[in-house]
1. Figure out for me which of the structures I, II the number 0 belongs to, where helix-only ellipticity at 222 nm (-39500 (n - 2.57) for each DSSP H run of 4 or more, over all residues; to 500) was derived from the coordinates.
2. Out of I, II, choose the structure whose coordinates give relative contact order in percent (Cα under 8 Å, 6 or more apart) equal to 26 when calculated.
3. Assuming 2.6 is distance in nm of label points 7 Å out along Cα→Cβ at positions 52 and 84 as calculated from a single structure, say which of I, II it is.
4. Of the structures I, II, report the one carrying the highest value of mean count of other Cβ atoms within 10 Å over residues 20-27.
5. Compare distance in nm of label points 7 Å out along Cα→Cβ at positions 28 and 60 across structures I, II and report the one with the greatest value.
6. With mean projected area of the Cα convex hull in nm² as the yardstick, tell me which of I, II scores highest.
Structure I
Amino acid sequence: MPKFLELRSSNPLRRGTEVLRFEIDLEQPAEVCVRLIGTAGQVVAELANGKFPAGEQIQVANLEGRRLAAGVYFLEARSGRRRQAIPLVVIP
């Protein structure tokens, strides 16, 4: 199955970064939920949730005020039965 989520921000990400960019690429319009997940499985932030058109869309998520601790997270996208997760490292 082809990828439908790509990280467009640097990885590792510096702690205090206020913007996270990612791309969603869909073959047809679909409901998509993109979340930032901690290593224990907790949802740290919901970054996008809704119906997206077919094609590529760059999304910009505002992380201001989230105070992410240094560590490993996963940028996760779900759409129907599709799921994709990208590791994201936050450094001090």
Structure II
Amino acid sequence: MKPKSMEPATPERLAFLCEAHAKGWSLNIKVQDAAGLLALSVSNLNLLRLKGGGPRFLKFGRSVRYRLTDVMEFMNAPTFGSTSEISAAASG
């Protein structure tokens, strides 16, 4: 059994976060909530945080939090049809 702190966000919690974002509320959310919104596992989000390429995060001592707005902006970032489009966007 997973520790309570590592359990994935519930659908109700994710719906609340989407509603909070729509209302413009400024929230700092847990890793599990951010992973749920991005449809990633917690371990994949942790890896993105370690290597770079994920949403911006906050560090409070040993605790990691994400701003809800940063997660939503990351989720709504430009999309690409192929890896060559990513290279072109990065160079110019």
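Please treat every number below as a calculation from the coordinates, not as lab data. Quick caveat: nothing in here was measured; it's all calculated off a predicted structure. Cβ atoms are built from the backbone, for glycine too; each structure is taken alone.
1. Answer by label: I.
2. So the calculation was done on II.
3. Comparing all candidates, it corresponds to II.
4. I
5. The structure with the largest value is I.
6. The maximum falls on structure II.
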